[in-house]
Structures are given as structure tokens and as C-alpha cells.
Structure P
Amino acid sequence: MPIEQFSQSLPMVLYRTLDAVMPRFRKIFNEFDLTEQQWRVLRVLWDEEALTFNRLAALTLIPSPSLVGIVDRMERAELVTRQRSQADRRKVNVVLTSQGVALEDEIMPRVASAYAELKQSVDPQTWEQVVRGLNAIAAAR
């Protein structure tokens, strides 16, 4: 079975796509002094009240050892705090501070605008096919 031409291999196509997509978002994150990983943590926590490190790592696709340092920096920036679970004292939840909650109103309209602009770069059917296809590949592992 022949191997795909290197420039058309899935990893290279994905890298090129990330290079085309991420700069518009990185610009926004940089204006708020956030890394991409910190953004992922915030984005997940805006949808959930509190998450354990393990659940946060799974949802953000950030390995737990790396997540500890990210949360440490976010805690110093007063965006999140750690709270021991009342139900199970062995578990520690990551929770947004009021400053972390307030950041959503500042950032999300800009991110939503960048996302809408990105979606307009292809027709809706192509967008849906790409998302569906990539999700199928991710689910097949």
C-alpha cells in the first residue's frame, strides 16, 4: 500500500490547518496574557462549576503533570483556585475566581467573532464534513 505524499499526509494537513487557524486566536489570548493551555482551562471551567484535575486534564487534553503547573500559574494570576471536595477530601477541584468568571465576558465575544470568520472560509457542508470526519478519526483510536 503506497504511503501518502508527505505534503498530503494527514499530520501535515492538520499542522497546516493549525497554522492557518490558531494565529487569530493566539492574538486574542496574548492580549489577555493567556497561553493556549490556560485558555482551554478557562473555556472548560466556564461551562462547569468545578472540576477535578483528572477531569480537567481529560477535557482539555492537557496531561495531568503539565496541568498542575498551568493551574499554579493561573492561581497566581487569580483566575482559578483549588478547593478540596467536601464529598471526598482526597479530591481537589479547580474552580474559577470572580476574576476568571469576569474574563469570559471580555474574551468570548472576540473569540466568537474569530470563530465565525473562520467558519465563513468554507461552505457550511464542508465545515460539517470536516468536523464530522475529524471526530470520527479521533473516536476510532
Structure Q
Amino acid sequence: MTSTAENERPVILFDGVCNLCTGSVQFVIARDSRKRFRFASLQSPVAENLLGAQGRDGDRLESGVLVVGERTYRKSTAALLIARRLDGLWPLLAAFLLIPRPLRDAVYGWIGKRRYRLFGKRDACWVPSAELTERFLD
């Protein structure tokens, strides 16, 4: 049985074949000294289970997703809420939450649509090292 505290640990869902996305996960891991975040690829059954019906929409792989308890955040909101929980000065980026979401998401979407072309794509999902596997749900 999973404890309530375990359910409240944020889960980052990411495109496991995207180099930018996996690089972002590695960036978060390096700045998450309290090991708050857990991870799963958007291609996994874990993501399907966490997102349920909302995970079947057309842009499922177009956005990183942050799941905290029963709440789901996408695109720029997810990225900024993740930054808010990191070590160092990264939480200051949460000030960008004051910018209207449609504007933030437009910038996020512009990068997201070009991420494979700009950063490349893997043939298979990234597999974490043995010491990191406890933080990955798939």
C-alpha cells in the first residue's frame, strides 16, 4: 500500500525519446538533492495510468507533465512549478507564472514543436542508471 506522502511526491512525465526532455530530467535530478521528484516516460503504462482519459488527447507527447497528488500541470506551468522545487536560484523562475499562461505556453509550444529538430531524438526511451532507478516508476 502506498502512503499519502508517497502519493504527494511530484511525478514528472517526459517524452522518453526526446533528447531535450531526457536532458531536462537529468538537469532536475542534479538539482533535486532532497529527491522529491519521481519520473516516468509519457510512453509508459505509468503515464497512461496517471493521466487516464486526459492522457489520450492529441498532444500527449507535446508537453512535459507534472503530477502532484490529484493535480496535473502541463507545458510552461509544469516547467515553472518544477523549477520552484529545485535547489539553488532556480525557484526564482516561478516569477514567470505571473505572465499569462497563453503567452508562456506559446513560447513553450514553439520550442516543443521543434525539439526533435533542434535537439534530436533517440530510437528508444532513455534508461536511467542503476542508482537512479528507484526514482523512476517505469
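Computed quantities for the displayed model
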{"quantity": "Of the structures P, Q, the one that -11500 was derived from, the read-out being helix-only ellipticity at 222 nm (-39500 (n - 2.57) for each DSSP H run of 4 or more, over all residues; to 500)", "calculated": "Q"}
{"quantity": "Comparison of P, Q - label where distance in nm of label points 7 Å out along Cα→Cβ at positions 80 and 112 is highest", "calculated": "P"}
{"quantity": "Given 33 for relative contact order in percent (Cα under 8 Å, 6 or more apart), calculated: source structure among P, Q", "calculated": "Q"}
{"quantity": "Structure from which 41, 34, 30 was derived, Cα extents along the principal axes in Å, options P, Q", "calculated": "Q"}
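No lab work stands behind these numbers, since they all come straight from the coordinates. All values derive from a computational prediction rather than experimental measurement. Cβ atoms are built from the backbone, for glycine too; each structure is taken alone.
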